[in-house]
Structure P
Amino acid sequence: MSDDLPADLPVLPKRAAQSHKGDYGHALIVGGSRGMAGAVALAGMSALRGGAGLVTLAVPEQIIATVASLNPCYMTLGLASDPAGHIAGGAREPIEKGAEGATAAAIGPGLGRSPALNKLVSKLYATLRQPLVVDADALNALAEQGPLPKPAGPRILTPHPGEFARLCGHADVDVDRQRVLADELARHWGVVLVLKGHRTLVTDGQRHVENTTGNPGMATGGTGDVLTGVIVALLCQGLATFEAAQLGVYLHGLSGDLAAAKLGEVSLIAGDLVRYLPSALMRLAQG
């Protein structure tokens, strides 16, 4: 693990002495379902540790008590759910109302799959004016709905190779070809694409960077949810989409490297990334 920071790494603005939680944004994270409450909670905890002033998790009513019990520092918004424990299609209005006070939003961690969710995600992708991070099953929902709708605001998509294959409709393309396609599709869709994996690629079709942090111990459930929370926290603090994605991926990988140095790669879990995120941010501040 190198102590040298990349020369082009975005800078997180220094906090003023006289500041309050409203100065650091309000993150709204939509996700969770029965059996996957932990995913949205991890995203919420990493958004808090990533520096967002306020964090609200919009989750199915069926799991709201579980999600709230996992951390006292975020807020919760209960949404109507279907019998399977997924967010119901009729939850669009309360989500949009909740987003009115949000600086940035994310959707996907622990969301699950249903036809109603496919339509809901597509509608929110098109209508939310805030910067929106789209991850996990929200990406699969977009893939099910066909061509991406025109978004009302900036978008960051964070697929792993399987999700990217579904999004672009090229299941038989290898990872090297996917990286070329990512540049093309980011430009065509007008989004920032974070193609996760070894040397995660961040591209908007004009600029692209390969991340240098991270390790194989991060190949475990929940680490992608942590990344979503980190990126939305950076958006809340005023970074533009490309810069938030680039810095978020770097910090996420650095948290994993710091955790692996203490715990080893085999025993690493997603919660360890949240625990070591403050150390990664301190290293960034020290330069």
Structure Q
Amino acid sequence: MKFAALDLECATSEVGNICEVGVVVFENGAEVNRMRSLVRPEIEEFGDWQRWNFDYSLKDTLKANRFPVVWSQVMELIQGLPVVAHNAGMVECKHLARAFSHHAMHDEHSPSFFCTLELARNQWPDLAKHGVKHVARHFGWNLDHHNPESDARICAQIVQKVYEERKVEGWDRLVDELHWTEHHVPQFQSRLTITSKSKVPRSRADYIQELVSWKPTAELDELQVGNQFVLSGFEQSKKVKLRSLGVKQGLINRRFIKQGIDFLVADEKMGSSKYAKCVQSKIPIISEQQFIELIQQLQSNKSS
């Protein structure tokens, strides 16, 4: 019972513009190897989501090896093993197909893929959702979401959990018993379209025109333990500090704006999409200084 799990991250919304790869290898129920590597994206840009959610910058990816070099390391690691990925047929296989086409790589570079989203849905139909983070939360597995090594590890744990629950013998028996679909990387005829490339690494200031100035949307008088908050517009180091500050006081940090978010902490300028959602849902927006003052007030209330 030996297999690999893989996850990809992309620098932009273009299919195949891969900027990071994560792989783990499981054998007889134990993790025996792992890999996480940045990839130099062919379209040398970061989208809004990537810019504010990855724990590295575009500048970091521009120092990395290009896809063929990194993929050769992946192939050396997996050595012909079957590979699992979440929503493999719709995501990983398509991104790899475009990357293979762009670099004139051939079929021998492609392993067989199996989808852990399909596996989770078949095995646990009563779960409300079957995404990586939802399955991880259900079973209490540690997850650093969008770290591709961590996401791949959850995929491997899904396979291992199903294997144990089914009490089957070996990979082939598992595939046969579940009628598990085997996916292959399709052929892409077109290359990635590169409209422009940065001659020098771009900084946050280069994107300032893509952001919007914000105005208060609703009042937030005080914080309460259990409040959910989002951070937007901050450099990664500052975001980590503010996240830690809130979590230590019993607040819950979320990456995205969704139902249940109590407020958003914004830098001088924040992402336009997050601002629009706050306006639409009347979610309070506060500054870094206001956040710190409210944290101090929360601490004082706890002490008294």
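Readers should treat all values here as calculations from the given coordinates under stated rules, not as data from a laboratory. Nothing here was measured: the structure is a model prediction, and the numbers come from that model. Cβ atoms are built from the backbone, for glycine too; each structure is taken alone.
Comparison across structures P, Q (criterion: FRET efficiency 1/(1 + (r/R0)^6) of positions 85 and 261 (r between Cβ atoms, R0 = 35 Å, to 0.05)) gives the highest value for Q.
Tell me which structure, out of P, Q, gives 2.4 once distance in nm of label points 7 Å out along Cα→Cβ at positions 5 and 61 is calculated. Derived from Q, not from the others.
State the single structure among P, Q that was used to calculate mean count of other Cβ atoms within 10 Å over residues 45-52, giving 26.9.
Value 26.9 for mean count of other Cβ atoms within 10 Å over residues 45-52 corresponds to P out of P, Q.
Taking mean count of other Cβ atoms within 10 Å over residues 29-36 as the criterion, the top-ranked structure out of P, Q is P, with the highest value. Can you say which of P, Q returns -14000 when helix-only ellipticity at 222 nm (-39500 (n - 2.57) for each DSSP H run of 4 or more, over all residues; to 500) is computed? The correct label is P. When Cα extents along the principal axes in Å is computed for each of P, Q, the one that comes out at 49, 46, 37 is P.
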